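Presented below are the structures under discussion, each in the form of C-alpha cells.
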Structure 1
Amino acid sequence: MGNLLKTEWYKLKKDRSFRFLTWMLIAAAVLFPLLKFSDGAVDLPTVEDYYREIVLGTHASIIKLIPSILAGFFITNEYSIGTMKSMVSSGNSRLRIYFAKLIVFSAGTIIISLILPVIMTGACSLYFGFEEMPGWSYYLETISLITLYGAAFASIMATFSILFTDSGKTIGFLLLFFIFADWPLQVLAAKVPFFEPILNHSVFKLVYDIIMVNHLNSSDSMFVVVVPILTFVLFGYLGSLIFQRKEIK
C-alpha cells in the first residue's frame, strides 16, 4: 500500500492539470483582492469581512467544480492511456489500487480547496492590514471543515470517475452534476417530505453552513463534522465495489 501511495503521489505532482489548477488558483488568490486594493476605494474591507464574504462565499463552488476537472485527468484518463490496466495486472489488489488513488486524489482536492482560504487570506492581510483578522478559532474551524468536505466531495467524484473511460465525459458529467444538483434535490425534497431531512443533512446542503459554524448549536455542529466523514466512508466503499467489478480493457 505504501508503494502505491508513493506512486500515486508522484503522478499527482507530475499531473499537468493539477499543476495548472493549482497555479491558476494561487494567481487568483493573490491578484483578486489586489483589484479591490488598487481601485482607489476609500473604505477597504477588513480581512475578516473579506474572508467571510468572498473566500468562504465561493469555497463551495471551488470544492465541487475545480477538482472535477482533476478527477477526469487523474483518474479516468488512466483508462484511455492504459495505465489502469497495467496497475491491475501488476499483482496489487484492486481494493488497494482504488483506495491509494482515492487517498491521493482526496489530498489533491484538499490542496486545491485550501488555496483560497490560506493564500487569499494572507494576501488580504498584506493589502488591507492586520488589524481586523478573523478569529483564530473560527479560522481553524472553517479550514478544518473545508478539508473534511473536500475529501467528502473527492470520494463522490472518484466514484463517478471510475464509471467512465473518457476524461471528457467524466469532466462534463461531474461539472453538470455539481452545478445543477442543488436545484433538483431541492425540488425533490419539496415534493417528497421524507427526503427533506436527508437533503438537509447531506454534504450538498451542509457545505454552505461552514461560513456560520460559530453560530451553530451543538447538534448542528455535530452533523457538520460527522456527515462528510460518513460520506467519505460510504462513497469510498461504494467506489471500491464498483472498481472491483469493472471490466478494464
Structure 2
Amino acid sequence: MNFFEDLKLVYTKAIKDTFVKIKASPIILILPFIYGIIYAIGLFLIGNLLAQTIGGLVGFVIPLLTSLILSSYFSILSDLIYYNRISFRNFKNTFMAYFASIYSIYFILMIISFLLPAFGRNQGIYLIVSAAITIALNPIAESIYISGDYYTSAYINSFEFIKENLILWTLPYLIYLVILNMFGFDFFLMITSNSIVDIPLGENLINGLNYLNPLDPYNLKILLASIITAVYAVFRGNLYRILKGSTRRKRAYMGEL
C-alpha cells in the first residue's frame, strides 16, 4: 500500500468516526465557543481583580485558569472519542481530571516563552522557530487526554508521534488554519502562537467577541470558526487513535482499520 492509499484509508476512517460521534452528541459543536467565553470572562476577572494585587504573578495564574478549562474540555472530548457520547453527570470533576497534566505542560511552555524573545531581533528566525515548535509538538493535547501523558513524557511522545506521522497529521492542521484564515483569522499568528495545548479548543478565536452587541457580525464569524474547530478537534482525536495504534505496514497488512 503506497502513501496515498494509506492516506485515503486513514482519513476515510477518521472522517467516518467523526461524523458518527458528532451525530451522537451534536452539543460538542458549540462547546469550544462556550468554553472560550468562560475563559474570556476568567481573564477579564483576573485582569481587573487580581492584576493590581499580585502583579507579575498573573503570568502564573492564567495557566491555572487555562488548565482548569482545558481539563474539562479534554474530559468531554475523551468521553466522546472513546464512548461515542458526552456525559455531564460528573461535570464538576472534569476541571481536575487532566489539570495536573496540562499545567505540567504549561510549566515547560512558560520556560520556552521566556527563551523565544531571544530570537526577536530576527523576525524570520523567530517565525521559523515558533512554527517548528507548533508543528513538532502539535498532538500534545491528544497525548494528554488520549494517551495519558504528562510533563516531559508528553513532549517526547508528541515529538515521536510527529516523526512517524508528520504529513498525515500536519496536512489537516494546515487545512484547518487555511479555513480559519478565510474567515479573517491570521494564519501566521495561529501557527506561531505556541498555544499548542489548546489547539483543539481554538482558545484564541474568542478574542474580539463583542459582548455588548450579540448581533455583531463578527460574533457570528467567531461562532462559525468555533464550530469548525469543534469538528476538527473530534477529527484530531479520531486520527490520533488510528495513527497511534498502528503503522503503515500494519495497516497495509490488515487492509482496513
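Read-outs: derived from the displayed coordinates by stated rules, not from any lab. The structure displayed is predicted, hence computed values, not measured ones. Cβ atoms are built from the backbone, for glycine too; each structure is taken alone.
Ranked by distance in nm of label points 7 Å out along Cα→Cβ at positions 35 and 99, structures 1, 2 are led by 1, which has the greatest value. To which of 1, 2 does the computed value 22.9 (mean count of other Cβ atoms within 10 Å over residues 195-202) belong? That value comes from structure 2.
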